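In the part that follows, the structures are each spelled out as structure tokens.
Computed from the coordinates by the stated procedures, all read-outs in this text should not be read as laboratory data. This structure is a prediction, so every number in the text was calculated from the model and none was measured. Cβ atoms are built from the backbone, for glycine too; each structure is taken alone.
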Structure I
Amino acid sequence: MPSSSSVSASALFSLWLVPDAPTRETLAADILSLTCASGTAPFVPHVTLAGDLPDTSDDIAAIVQRIAAQARPIRLTVAEVAQGDQFFKSLFLRLDRSPQITQLRAHCTAFGEAIDQASFDPHISLAYGNMPKEARQEAMQAARRWVGTSIEVSAISLVQSSSETPIQDWQILHRFPLIGQD
């Protein structure tokens, strides 16, 4: 894990909820198989809680550690397989918007960002970028096996990443277990 001293002062960060293994491993295998069709680099399966956060990793890390200490592990249910025109939402698993994930997202206001709860669309991307129509249809059909599945997340990851950072340069800096007691 890189130290915060190796992080650029102008870096942007994201907060991810990463599924527990073996779900993460199965999703990662699906993502890897789709990167060939979409022409993008593979990525860690995740739910972006907040992205493009401008701050130093030490400041964010301290805040995320406090949030994680108050939150419990949560289960997220896959509601549907969806596709979109946005690069990072090309083919994805839309998750039910549970009170627990909505509450975690609300805690992100601690970063001074205007967090728009109305537009929050919790999801796990399976492919980024453009895919040929036939490959997308086949992938959507295969991904339907996830609908109704409950996915557990038990940590928040602090990631050096942004919508402008190349995927292969994303770095998970810290992982904070959700250890709250409610």
Structure II
Amino acid sequence: MINMFLAAALLFTSPSSEEEAVLATVDATFKAFYAGDSARMEPLLAEGVQLWPLTLDASKDMPVRKSPPLSREAWLAQIEGEEGRFAEVYWDPVVQIRAERFAHVWTPYVIYADGERVHCGIDAFTLMKPEDKWLITDLAFTMEPQACDELGWPEARARVRPASLRPHLPPAE
């Protein structure tokens, strides 16, 4: 009986302060993306960071479409001046941390462009803490236009991070 209560307590614990620090870096990335502000994004990214997009089609017949990775500079240039155009939020992140210096965040997300839903997918962030702050070293993500229901959108709307972007999402679908 005690084991059941212990297991339940472990399931419903809040994130540790280090997990919150990792998620704060991810949140700041989403906020900078929404703001179209590469100057806010740049200090969150490690030198050599790359984005690895992967498009998955609902029909299993279509092969996976891999796009070339984006460099740090290309990523920063891509968002500059796009203020308010893209609203991307995530929910139910799974955070793994090793040795207080290495972290991974796996989370479903949805992205809107000019108020229209583009797709959902999975974001997989890798972060390192070389000194006193977490930096994104890698971001791989899927783009799955037909997977929003499967990934829990729009039911997850009340749980999105960063919460400050919730008002910028279009009305419930």
Between structures I, II, where is relative contact order in percent (Cα under 8 Å, 6 or more apart) highest? I
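In terms of distance in nm of label points 7 Å out along Cα→Cβ at positions 29 and 165, which of structures I, II is highest?
I
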Taking 1.9 as the value of distance in nm of label points 7 Å out along Cα→Cβ at positions 101 and 133 derived from one of the structures shown (I, II), identify that structure. II
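Once distance in nm of label points 7 Å out along Cα→Cβ at positions 37 and 53 is calculated for every structure in I, II, which label goes with the largest value?
I
Looking at structures I, II, which one was Rg/Rh (Cα atoms, Kirkwood Rh) calculated from, given that it came out as 0.95?
Checking each candidate, the match is I.
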